[in-house]
1. Supply the structure label, taken from I, II, III, corresponding to volume of the Cα convex hull per residue in Å³ with the calculated value 95.
2. Determine which structure produced the value 0.60 for FRET efficiency 1/(1 + (r/R0)^6) of positions 22 and 70 (r between Cβ atoms, R0 = 35 Å, to 0.05), calculated from the coordinates; the candidates are I, II, III.
3. Taking helix-only ellipticity at 222 nm (-39500 (n - 2.57) for each DSSP H run of 4 or more, over all residues; to 500) from the coordinates of each of I, II, III, which one would give -13000?
4. Between structures I, II, III, where is relative contact order in percent (Cα under 8 Å, 6 or more apart) highest?
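All of the numbers you see were taken from the coordinates with simple rules; none came from a lab. Keep in mind the model is a prediction, meaning the values are calculated, not measured. Cβ atoms are built from the backbone, for glycine too; each structure is taken alone.
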Structure I
Amino acid sequence: MKGWELYSWQKDNQWRFVLFVGTNRLKTASEILSSEGAVIGVDGIQTELARLPKGEQVFWGSRGMPEFSFPSAEIQKTLQDFSAQHGITLTIIPQR
């Protein structure tokens, strides 16, 4: 396994997040947006992150797809700190 991929976007004024097992295959925007594993809000993604084993790596990015964006820097830091407290490395890959 190649870590985890995290995507985020806003819908109906709510942040949505989804985690995928990392692979070499590029996922399409429609595949990500229609995932049944998507969760709403910071609490939702914290629950998912807390389920990962210690030592896991999560890469949060958009792969240049305009459908995806990042919440505020404050929320990003909250999720990075939460991940670190659970032994997970959360790397944010800036949008290009």
Structure II
Amino acid sequence: MAAVTTSIKLELEMRDRLSRLSEIRQRAVHWLMTEAIRQYVEKEEQREGLRQDALAAWRDFELTGLHVSHAEADAWMARLEAGEQMEPPACHV
């Protein structure tokens, strides 16, 4: 995989914290920074995927009116938590 060089301005305290952590972990500061960025990007991509799913579900609800009540969803999840394998409740208007 091709890599490109970029720069980042860090406050002196953060740079020192990274240096100490790199010594403790026996990892390069570069590795710590790229790992932190990788984890952040993955988390934010997942969050954005959930947001897009929620927006699509809301648009679908606005078009169809189909839904499951809070009580129905709560009862279903309680049964799942108890170890029962069951289908989710049917949507209705």
Structure III
Amino acid sequence: MFGKVHSAETLTKMSEAHKGKSHSAETKTKMSITKGTAIFVYDTQNSLVNSFSSAKKATKFFDCSPNTILSYIKNGKFFKDKWILSTTLKKD
């Protein structure tokens, strides 16, 4: 099917078939959570203090750019001198 070009009639039929269909609120929430990479925030004693379902949500909370969040995740340095950002959940 790669490279197949649909006729105008077929495109119209496909469009009509999808009208009025929508994902449930639960499904939308699940898709939102799985879409992003979870960000975990630890204090200086390695205690979990916050978590975000995506880097985008963490940037909104911390009011910074996504590059800043990703940079601190990669280098492991303290973010704003008090938090460690990670994509892995540490076990106690």
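1. I
2. For FRET efficiency 1/(1 + (r/R0)^6) of positions 22 and 70 (r between Cβ atoms, R0 = 35 Å, to 0.05), the value 0.60 is produced by structure III.
3. Computing helix-only ellipticity at 222 nm (-39500 (n - 2.57) for each DSSP H run of 4 or more, over all residues; to 500) on every structure in I, II, III gives -13000 only for III.
4. I
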